[in-house]
Structure P
Amino acid sequence: MSLTKNEALENGQYLLEFSVDKETFDAATDKAYHKSVKKLNINGFRKGKAPRSVIEKIYGKGFFYEDAINDIIPRIYPEIAKESGLDIVGQPEFDVVSIDDNGLVLSAKVYVKPVVEIKDYAGIEVTKEINPVLDSEVDSEIETVRTRNSREIEVTDRASENDDVVNIDYEGFVDGVAFEGGKGEKYDLKLGSNTFIPGFEEQLIGKNAGDSCDVNVTFPTEYHAPDLAGKEAVFKVKINSINKVELPALDDEFAKDVSEFDTFDEYRNDIKAKLEKRHNSEADAIVEEQLMNALIEKVTVAIPEPMFVEETENFVRDYDNRLRMQGLDLSTYFKYTGLDLDKLREQLRPQAERQVKGRLALEAIAAAENLVPTEAEIDAEFEAIATAYNMEVAKVKELIATDAIAADMKVKKALELVKEKAAITEKVLEAASAEDTAAE
């Protein structure tokens, strides 16, 4: 095995040619024969017992070559790629150059990562806009905790009201026929929560425990189930019970119950401080986005298409993983959204292009500044990943190569450097602007 040609082509492509000695090729061909002969029926021989010479006489000498080559490439190509010294991206395009008494010669057309030079990355001007923390935000955070600590009290002396929780049995019908997913028992529904189809919850207000009623609704035209979109439906509903929600008083006792503070004022001040920290982090994230946009504009080299394709597929896999964490998968998602894999790729492609360009820019800066993580920093990163995924560090090291961690840390260091050297103007927004942002 040896690399015999390493030739630059156009558009960031290279042609690699490499030879495979006759002994290796013959061994692979013999392996292919023994794998395939079991499936072949040859007249005059029991199934799987025909000699290789007979099969090659009938089907041709190269009958087993394709399987042999497919066996050889995965074992040999990684060493050839390493020997080439190229930073190869994407999947190679293989071809057979020759097969003769000397063995096998293969070629691989490959794309290489482009060389990027970034200038003027120090002193990029950006504005850090910080939203002040509004009293309404603090109130909303406290109200969320208050709701989590509420209790329900059964109502027996009045009809249901908005904000009550009614326990119901229901079944939906369209044109007199029950439809899939339209039935439930002992379901707790908070009236006014807009959990169900528009118009459903309002028709349960004023009802008493034990009542049965018909609820008439029309499914939205943009409903996720196409066979129900825009259809009129009738739900047979029985109200099993009514509960009202009792919220705890906002006092010192509440603060003691939900926090480490003794007074409500201390608790409220802590909520405000945490919101200020969150606002600052959000502003930092927007600053980083502005800096990345500026760096991406400085990437002017042609980028091989396989880099965009590969990153788009990474985005698709991440999307699928996030759906699975929510109990869904891509096929279910496509069913409800009307998308397909190609349309999803089309949606994710701009993000993938931005990711590729941004990483190339940061890698160029890391190289220019000789940014290299220390061994201690790499170990700390492994520890952080292990903690985040509740895994043993040794297991993380089995799954993720140290070189990959180091490469990611170089990119992080480059972004930190760009941020340190940026000309950042801080601006605290007026309360009116912050109100608009909060509303959004």
Structure Q
Amino acid sequence: MANLVITIDGPAASGKSTVARLLAQRIGANFLDTGAMYRAVTLAAVKAGLDLEDEEELIKVLDDSKFNFRIDKTMTSISIDGLDVTEEIRKPDITANTYYIASSPKVRAKLVQMQRVIATDKTKIVTEGRDQGSVAFPEAAVKFYLTASLDERARRRLNELRDKGYEENSETIKAAIEARDKSDSGRDVGPLVPPKDAVIIDTTNLTAEEVVEQLIGRLKKRPTLEFKPSRIWIEIIQIKGQKIWYWLARWACRLLCLFAFHLRFYGTENIPDKGGFLLVSNHQSYLDPIFCGVGLKRHLFYLARDSLFDNRFFGWLLGSVNTIPVKRDKADLSSIRKVIAKLSMGQGVCLFPEGTRSIDGKIAPFKAGFGLLARRAKVAVVPVLIDGAFECWPRHRRIFTPGSIVVCFGRTIKAEQLNKMSDRDLAKYLTDKLKIMQCQCRTKQGKISYDYQPLSAEAIGIEK
């Protein structure tokens, strides 16, 4: 069945959200609050501590976080990574920063795609925003544009905030709305303009119910038109494409491991079912990221030295499977922020703190610093041991040879434990832990264990 889409656009506090909700209830349609979508991205970016003017970081938050927009006849409910944020996105500080998100062309394009996807399976939908009739749904059956005087809009917004327990100055509110009007009207992508075929209604001296009556009166006078969602399947593929490619790539890697290696996994139950976590592994070969990821159900992000991205094709390939470039031996603040953002948004990140592949199969001392990532994001650390990869592909050999690989996921170190340790102590702690795991693993396989110096009592105690 074709969709009937009714758009309601207008500036801040013109009454469009309230009117759209009431109209949806009256005509039995679903209500889509697109402003809430921009607020949700703002909240996710703020929580991740991102630079709100960095468009690429905003896009990554949008792509990597699980946003769930549930619409019905009364409201648009939103959750981020399973956490309901419907009320939290209405806080004044989030409202104040939403214009950064709204001004991002790439973010707007992604959200417009999502809005169109949401509309495809709805019989009737009332959608409100600032570019719904002009950009998101130019073929909509009916378009309205609500406006009101600046003083009236400031009064409405002030009352709305006071009802929610926030005390704000009326002049401050007025100045903020005026600035938002200028920003919305002046941006290059999706500017706030009345669609040419929209019905314009001044709501200054009208109640919300009176505005709804006018809209319904207009609807009765207009023929019902069908909304034809053009290119919708292409847009769905664009939204899902990155995740689909990741899973395809992982299955390809599984096939490689199936035919080339005897690969065994132990301790996968130690991987958290949800929430962010940091995988910390030893590094024996180029294939270690594959060995860490193919046995897990969770989506992983990886770190790799930036020089690997110098080749255009290989760099694209790495980026397409969630690899973040990082400068070695330098404080790469941009990469650090990205990793913390991924962890904070509930993603898994895999890194190799030795910094380079092993020269002899042994575990080298871990470099300190990864503890900061886990503590800032308040996530657990899962130690990972890879054994056998060095024999299959040592760093002096050009290509790998088939062989037996064992991957052991150790017991999770919870966020509360990490807070009690310095970065250096944590690095030593995990280095010793993985050495013990490696010795135990090789002994069980009938291999000769590596000769390590006496390990710390703390590390030995982990395995008791």
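Quick notes on this structure:
- Computed 2.6 for distance in nm of label points 7 Å out along Cα→Cβ at positions 267 and 299 - originating structure among P, Q: Q
- Structure from which -0.36 was derived, log10 I(q)/I(0) by the Debye sum over Cα atoms at q = 0.06 Å⁻¹, options P, Q: Q
- Parent structure of the calculated result 20.0, given that mean count of other Cβ atoms within 10 Å over residues 99-106 is the read-out and P, Q the choices: Q
- Structures P, Q were shown, and distance in nm of label points 7 Å out along Cα→Cβ at positions 203 and 323 at 3.3 was computed from P.
None of the figures in this text is laboratory data; all of them are computed from the coordinates on show. Model, not experiment: these values are computed from the prediction. Cβ atoms are built from the backbone, for glycine too; each structure is taken alone.
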